[in-house]
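Each structure below appears as structure tokens.
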Structure 1
Amino acid sequence: MSYRRTAGCCSVVFLSLLMCACQGLGGGNSAPTPTPTPAGSLNSINHIVLFMQENRSFDSYFGQLNAYRAKQTPPLPQDVDTWTSGTDKTPANVSTPGYDPNTGQAGPPIKAFHMQSACSENLTPSWNETHRIWNLFHTGSGVFTMDGFAFIEGKFAHDEFMNGVPNFTDFTGKRAMGFYDDSNLPFYYFIASNFATSDRWFSPAPTRTHPNRFYWMAATSQGFVVPPPQQITAKTIFEVMDNNHISWKIYTTDGHTYFSYFTYFNAHHANVVPLSQYFTDVQNGTLPQVAYIETGIEVNDTSSSGVDEHPKSNIQLGAQFAAKLVNALMNSPSWKDTAMIETFDEGGGLYDHVPPIPVPSPDGIAPIMPSTNQQGDFTLTGFRVPLMVISPFSKKNFVSHTPMDYTAALKLIETRFNLPALTQRDKAMPDMTEFFDFTTDTGPWATPPSPPTQPTNMPCTFGVPIG
């Protein structure tokens with residue numbers, strides 16, 4: 001910014017003193033050096049879209065990212081999990097003890113393997129099971145050996161009956177050790193490698209879907225580790241946005257939303273709209289300032305939409321659904337000032353080698369559960385989950401190594417729109433600005449890339465997985 005000296009500066013009372021002051025300000029007759037103005041800032045993003053899918057750990061989906069990045073022309077940096085200084089385990093060479101249904105003890109180890117089915121029998125990520133997965137043989141020790149995946153999921157399958165008939169057949173827990181790669185999920189591998197991702201992005205709570213989904217909207221589960229028997233009163237990001245005149249919508253595939261578990265929902269049904277409205281809004285440039293996309297509510301471990309990528313659903317159909325959402329955004333007028341964050345609600349009991357991270361208790365509320373449950377509180381996260389930050393302002397080929405849970409997405413909304421924190425949890429998170437590049441006013445991806453078509457050619461089989 002420059003300025004012009006005026007005659008009045010040196011033509012008032014105390015002339016001699018003011019002449020000296022005027023000369024000192026300008027360095028004689030020259031104007032000061034202009035202060036560079038950044039080409040863009042977080043204010044360049046006017047719309048934030050949060051899209052969450054179901055029950056996938058980082059390693060089960062993105063454990064093969066380095067191999068994919070190495071195959072590109074030119075090769076991309078193979079910097080996923082580099083924060084472990086070369087001592088990192090990978091899904092190709094690890095195993096965890098299986099469950100022996102005959103003895104109820106640990107059976108032969110089960111190696112990580114390339115999953116050959118787009119579906120599997122269900123797994124459990126619930127509170128007790130998660131706390132044993134962390135350390136199978138010394139549960140509660142505070143040491144995270146990450147060795148309980150196959151055993152716990154095998155035992156879960158073995159113990160589940162309906163009218164005296166087993167619900168499952170994979171009693172060893174092999175399905176917990178299955179992973180996918182770019183041949184199965186080419187759209188996700190392309191998006192995660194071209195835009196920005198993270199290898200230190202965790203679900204907020206060491207338990208199942210519902211409590212974690214509450215963190216996605218309120219940065220707390222208000223003590224619940226299972227679905228609550230009634231609505232909860234925790235303040236949601238939606239209430240904070242209303243109080244500050246920030247527009248928002250929830251787009252749903254079937255009219256069901258996790259927002260309905262909060263009392264604030266009762267007077268705000270109108271903000272929940274069909275997914276078809278999303279496609280209209282991106283094309284018309286009428287997205288709200290903040291949007292959530294939901295693919296139904298998990299009921300009895302079953303999706304209400306079939307495209308949420310839950311283990312019992314077809315992951316390729318889910319990835320194809322995600323591609324439809326992303327491609328619609330990238331090929332619309334809304335692309336220029338939008339950021340979409342796609343992630344998954346929790347690890348689902350699927351293998352990941354990285355221990356949880358310590359985090360602040362959101363509100364000091366202890367877990368609401370029987371005293372016979374595994375002991376713990378809300379000062380540890382759950383497992384790592386996949387993340388894709390999709391925007392014209394996303395850094396190209398970026399991998400964050402900053403530990404955070406996904407209430408960081410709430411912190412991003414709060415930072416962008418100058419909103420207060422909901423709890424101590426989102427207050428403590430990074431605001432995700434490291435994922436963006438604002439050195440130009442249009443961003444590195446002003447012209448979006450062209451992702452590959454997501455195939456749906458894998459079989460959808462259940463039972464003991466092949467691989």
Structure 2
Amino acid sequence: MNNMETYWAIANHTIAIINILVEGWLFYKFVQPFMKGKAYYVGISYSVAMLVFYCVPQEITYPYLLGIFVAGTVMCLLERRNIKQKVFLATIMYLFRWMVYGVTLVLRDIMFALFINTSYMLTEPVKQWIAYILVELVYYGIAITLMFLVIKLFHKVYTNKREDISGKELLLLFATLLTVMVGYFTFNFFSNVYLEDMEVYIWNAHPGYTFLRVLYQIVSFASILIAVVTYQKIKEKQREENVNLLLTEQIENTQQHIREVEKLYGDIRALKHDMGNHISVLENLFLRNETEELEKYMAELKLTWGESATEIKTGNPVTDVILTQKQKEAEESGIAFDCKFIYPVDSNINAFDVSVILNNAIENAFEGVNGCKDPYVSVLAYRKKNAYMLEVRNCISKGVEIDKETGLPETTKKDKGSHGFGLANIRKVAQKYYGDIDINQDENSFTLTVMLMIE
């Protein structure tokens with residue numbers, strides 16, 4: 001085979017271009033769970049930038065760092081939320097690439113020594129060229145597979161992907177990343193200076209350099225994972241604290257409902273106690289034919305009775321008060337409120353748990369009708385064999401974003417750290433009774449269905 005240099009150049013360029021395209025796909029897979037859409041543009045921008053840098057005849061210092069910078073900038077332009085997280089992701093991707101390719105480079109060197117740089121292969125250029133292609137394909141195949149597994153592991157430990165990163169949290173995470181970056185630039189600096197001074201690669205003169213670098217890369221990868229896991233545990237603890245605060249508030253609300261029920265029943269008992277006197281007065285007024293006084297007395301009695309009787313009857317005094325209060329709130333806000341709720345009497349379901357569901361679900365429904373022309377909220381509950389179904393439906397002016405990780409709607413409030421726990425609490429209650437929640441929405445309505453299993 002003539003012109004072997006041409007064939008070597010073709011092999012080098014082809015493998016390098018394919019690897020750049022695959023790395024763009026890996027970048028896309030890496031950022032996809034953290035973005036709402038169009039993550040493929042991030043991968044495309046990375047591949048395009050790296051292809052441009054590859055075609056530039058003059059050698060570029062740290063081309064992969066520039067490629068990551070271009071892709072990170074595109075990521076921020078596509079979705080201008082949680083910019084701090086995107087900065088963190090771009091930095092992580094760059095370091096992961098350095099670690100993976102640094103570790104697998106040892107395997108490449110071994111394969112070169114065994115299959116390419118041998119005395120036999122030096123006399124067989126065609127076989128050496130074929131062996132080179134195979135070794136490069138094995139090397140890049142292992143590196144890409146390892147990179148894919150690293151990305152999957154990172155996704156697994158980074159559980160709260162859609163939560164914002166604050167400035168302090170970014171500094172906490174970057175404390176580890178900056179340490180790794182310092183080591184990365186230090187290793188590069190030493191190898192470049194040694195090459196300039198001695199005109200030989202440091203790893204050829206001192207094999208221990210490669211061992212130290214690989215060890216540092218492995219330890220750095222473990223440190224990054226530990227930092228991410230620690231950060232996620234801190235976030236999870238914050239979420240639990242917020243949930244507990246919300247539950248405490250709901251307990252206080254329920255206690256208030258119970259006090260109102262006790263007051264209501266006290267008023268009813270008082271009316272029953274005085275009912276004999278009322279009947280006696282009405283009878284005397286009737287016998288005396290004092291029609292005007294009779295009507296006034298009956299009107300006053302009716303008003304007093306009306307104030308003491310709840311408007312919604314569910315079969316349980318706690319849910320009576322909650323739904324009546326929600327109905328009044330709806331009337332004051334101009335929201336049509338339809339209630340067909342029946343409490344599951346003679347069941348193992350606790351009134352407090354039902355109150356948590358009702359308070360959260362109806363409160364979310366009231367917020368969801370904002371912007372609707374004819375707002376409405378409907379509450380429906382029924383039994384289906386040994387399942388108790390509770391359904392809350394409301395109109396919506398626009399669709400709700402559903403988090404793929406949790407299956408729950410994303411909160412639209414700015415303070416995401418202190419909101420978005422209502423449906424999580426509802427699910428927690430449902431799972432307590434071996435049930436779950438289901439969410440359905442179309443262009444005009446949002447429906448939350450809660451299933452509780454009855455013993």
Structure 3
Amino acid sequence: MSFTRFDRIVLSVLTTLAALITAVILYGDHLALEVVDTLPAPNSNNVSTRAVIQIALNEPIVDVPETAVTLDPPVPGTTTVQNNVLTFRPDVPLATNSSYRVTIAPEIVSEQGHQLDKPLSWAFQTGQPRIVYISWDDEAADQLYVADFAGETVTTSQLTQTEADVLDFAVGPDGRQIAYAILRDGGAADLWLINSDGSQNRELLACPEAACSQAQWLPNGQRLIYERRNIPTPGAPPGNPRLWWLDVTSGETVPLFQNSQMLGLYPRISDDGQWLSFVSPIDQGIQLFNLDDGSGMLIPNQMGSPAIWRPQSDSLLITNINTSSTNWSVELTSVDLASEDTTILSQPMGDAEGVDDNSPAWSPDGEWIAFGRKLPRTPMGRQIWVMRADGSESFAITNEPTIHHGEISWSPDGRFLLYQQYNLEELYAKPTIWLVEIATGKRTEIASPGTLPAWLP
């Protein structure tokens with residue numbers, strides 16, 4: 001049999017296709033995964049000390065070893081997978097002004113059975129945490145500002161340029177975004193979102209008939225829980241507070257609870273993202289709600305102050321009134337999540353009868369608590385104190401009875417306390433923001449005027 005030139009061409013094509021099919025069958029499972037994106041970007045600088053490590057791959061992931069992501073210097077953390085995105089969330093803040101190298105193990109397996117052909121590695125540099133706060137601009141509108149400090153040098157810059165007042169804000173888990181509420185005419189308030197470098201400012205949720213505020217981030221940075229108070233008519237007082245979900249990407253918002261009569265304010269979320277605490281006016285206490293299984297518990301409380309979660313998410317602090325004697329006290333109490341045991345941490349000062357403690361803040365390692373203290377029934381300003389997590393070894397950081405201190409928070413490295421203060425003896429005193437180094441007591445003024453300071457890690 002003789003073959004024409006056409007037959008030979010057809011035979012050659014069929015042979016090539018057969019070889020390709022055989023190669024795919026034999027070697028298809030060994031094709032390498034491709035990396036689409038990494039976070040932080042390779043060789044990036046001034047990365048947040050709260051940064052998470054992420055890689056996006058070209059295929060969904062199904063198998064990830066425990067050591068899939070490692071950092072040098074070593075940092076403990078948790079690895080999670082969602083579709084084609086692998087996320088490593090450090091258990092503790094990264095060190096400031098430090099270099100880190102990320103290594104991704106090649107044993108990650110996709111749905112198609114593919115793996116990385118070799119370990120993936122890149123480096124980045126963290127920066128110095130900054131401070132975000134509220135102050136007023138030249139038009140007397142409350143705006144967000146950012147302060148950078150190095151030694152005794154402080155530089156500030158205006159972050160937002162809104163025509164309405166900024167009510168409150170919440171820094172995102174990795175420090176890259178800030179959600180904030182602005183007040184509109186008629187008492188309504190909308191939620192907005194801005195990058196911490198001032199870019200991509202956008203409306204997150206319009207609330208034309210409600211006051212939406214007090215946003216709190218979930219640790220994954222994908223959703224918020226916020227407080228919503230309906231306003232029946234413009235200018236009327238806002239109604240009762242209820243808690244709502246908000247998807248940051250889609251803008252979808254729904255009530256947190258199916259029961260429309262469930263009221264809640266001051267939401268707070270544990271660092272592991274499993275628990276929500278909020279003040280429940282109807283129950284006269286603090287409700288704990290498990291976001292995974294819906295379980296919960298009620299902590300009786302008369303103060304109506306928000307609970308403060310320990311970074312390890314195993315306990316929380318509440319402020320309560322002790323009326324067991326004629327000399328009432330405002331005391332700090334810790335609540336163990338597993339046993340539900342409560343422990344009063346506040347101890348009287350010398351010969352003083354009772355204490356008035358408030359505004360606690362956990363240190364990043366969960367071993368110390370900073371708080372505000374004053375003598376009960378006195379006009380003195382609240383001072384900053386520090387004690388161990390069990391209430392021992394308490395000592396004062398400030399001793400200025402005419403100055404009131406509040407809004408206390410620890411720096412990510414535990415070296416500094418950030419706080420707000422104002423002079424009780426000065427008429428129309430402006431609030432100012434200060435920083436104190438715990439070891440030395442050295443203080444630095446950050447902003448004047450300024451309110452609600454928070455760390456931008």
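Derivation of every value follows stated rules applied to the coordinates shown; laboratory data play no part. Because the structure is a prediction, the values reported are computed rather than measured. Cβ atoms are built from the backbone, for glycine too; each structure is taken alone.
Tabulated values for the structure
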item	result
For 3.8 (distance in nm of label points 7 Å out along Cα→Cβ at positions 195 and 403, calculated) the corresponding structure among 1, 2, 3	3
For helix-only ellipticity at 222 nm (-39500 (n - 2.57) for each DSSP H run of 4 or more, over all residues; to 500) computed as -6500, the structure of 1, 2, 3 it came from	1
For percent of Cα pairs over 31 Å apart computed as 44, the structure of 1, 2, 3 it came from	1
Structure responsible for 114, with volume of the Cα convex hull per residue in Å³, for residues 291-346 alone calculated and labels 1, 2, 3 on offer	2
Origin of the derived value 143 (volume of the Cα convex hull per residue in Å³, for residues 323-434 alone; candidates 1, 2, 3)	1
